[in-house]
Each structure stands twice: as C-alpha cells, then as structure tokens.
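Chemist: Following are the structures in question.
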Structure 1
Amino acid sequence: MAKRLSKKWEGHSVSEATMREEDLIPAFISFLERARQDGVTLSRRTLSTIKEAKGLMNRYPDAFGRRGWKGLSGEAQEEAGYILQDLFDALDEIAPSNCYFGAHPGDGADFGFWWSSEWAY
C-alpha cells in the first residue's frame, strides 16, 4: 500500500472550479507526480494508471487543450472515464489519515483531501 500524505495536506484542494475530465486528469497526474517527488510511495497500479493517462493525453492532445472533448470518440471518452476513476482511487489511497479524496462537501467542483465525517467534529 502507498505511503499516505502528511497532515499538511488535510483540507487541501487539488483541482477547483471544474468537473471536466479533460481538466481533472492532468491536474490529478500532476499532483500524484508531485507527491512521488515529495517521497510518497505510489503503488504499481497507480504508476500504471499515470502511464495510461499520459498515453491518452498524448494520443488526443486537442481533447486536453482548448477544444475539450469535441470530436473525441465515445470509446476514448469511456477510456478517460475509467482512467479518471482509477486516479480518484489512487489519490484516495494516499490521502492523509482520517481524510478521503473527493469533492468538497459544499462544492462539487472542488476536489481535494477532506476530513472523514467521523473525524470532522
């Protein structure tokens, strides 16, 4: 299992003001790579997911730019959806103790590390 992030990441946003897969995937990859550089050990599955995500981004650079998903095949969109779910799982795996990774309870477009409800009080 991957080493968890330190408590300094509690309440930290990774991506704000967007729910678009084409924005979330690069933001999540960037954060995971930063965490790795800071000494967090990522699982083999997470490293594989990062590689898959980068491959998708390289195959469809326009989809991750200004054009967004316009013109992207349904198959590629489905692949992106699976990759995004795997990235969510990877970020949750390294969340600080007593936290989860997901949408902020008061803002569905703010993704980060939030306190689990049993620890919030």
Structure 2
Amino acid sequence: MEQNINQYINGELITRMKTFLLYIATALAEIVGCYLPYLWLREDRSIWLLIPAAISLAAFAWLLTMHETAAGRVYAAYGGVYIGMAILWLWGVDGIRPTQWDIAGALIALAGMGIIMFQPR
C-alpha cells in the first residue's frame, strides 16, 4: 500500500500538477494577449501594446500544443481554468471584487476541468 501511495505521489500527482500549472500559464498568456489590445482600444494606451499582445497570443497557442491529450479535451478542460483565471484577473488587475456568483461559477468550471482532464484512463 505504501508503495502505491509513493507511486501516486511521484507519478500521477506530479503529472496532474504539471498539467494544472500549464493550464494556468496558458490562461495568463491568453488573458494578457487580449487585455493589452483592450487597453489600446478602450483606455487610449499606446499602440505599442499590440507587440507584446501578439507575442502573448503566440505563446498561448504554443502552450496549448504542449498538453499531452486530445486537442478537443484540452480545449474543453482549459475553459474551466480560463474562467478561474479571468475571475482572479478581475480582482487582481481590474480591482473588482468577485461576487459569490462569480466564485461559485469559477469553482463549478474548475470542477468540470478536473473531471475532464483527470478521468481514469
């Protein structure tokens, strides 16, 4: 039994953490890539923001290819992480405190991501 626990901790748990961290990096790249043009278009910021925005969106596309499972499953599960990261962005960057409904929705979306990505194979 102890060996099974150690195998889980050393193998599957590490893989799951890497997957989740990769989703977070992917979401941040997409959010930044979309937020910077927003600043240019809506907040009258410099057009030069489009350069890091393009780089960020290219990184987003590249990061999506690094996932090890079928693309459709990756995109479906990624949506849950994106929702959670967007709510954190709303709070941390925009300075708008999420409502209970925002938090509940994000938790449901993250639960959906977990079900999709970490199903038995």
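Chemist: As an exercise: Cα extents along the principal axes in Å, calculated from one structure in 1, 2, equals 46, 32, 19. Which structure is it?
Modeler: The correct label is 1.
Chemist: Suppose you compute FRET efficiency 1/(1 + (r/R0)^6) of positions 17 and 73 (r between Cβ atoms, R0 = 30 Å, to 0.05) for every structure in 1, 2: which one lands on 0.65?
Modeler: 1
Chemist: Another question, then. Have a look at 1, 2 and say which one yields -15000 for helix-only ellipticity at 222 nm (-39500 (n - 2.57) for each DSSP H run of 4 or more, over all residues; to 500), as calculated.
Modeler: Among 1, 2, the structure yielding -15000 for helix-only ellipticity at 222 nm (-39500 (n - 2.57) for each DSSP H run of 4 or more, over all residues; to 500) is 1.
Chemist: Something else now. Looking at structures 1, 2, which one was relative contact order in percent (Cα under 8 Å, 6 or more apart) calculated from, given that it came out as 41?
Modeler: Here the read-out was taken from 1.
FYI, it's all coordinate maths here, none of it is from the lab. Keep in mind that this is a model prediction, so the values were computed, not measured. Cβ atoms are built from the backbone, for glycine too; each structure is taken alone.
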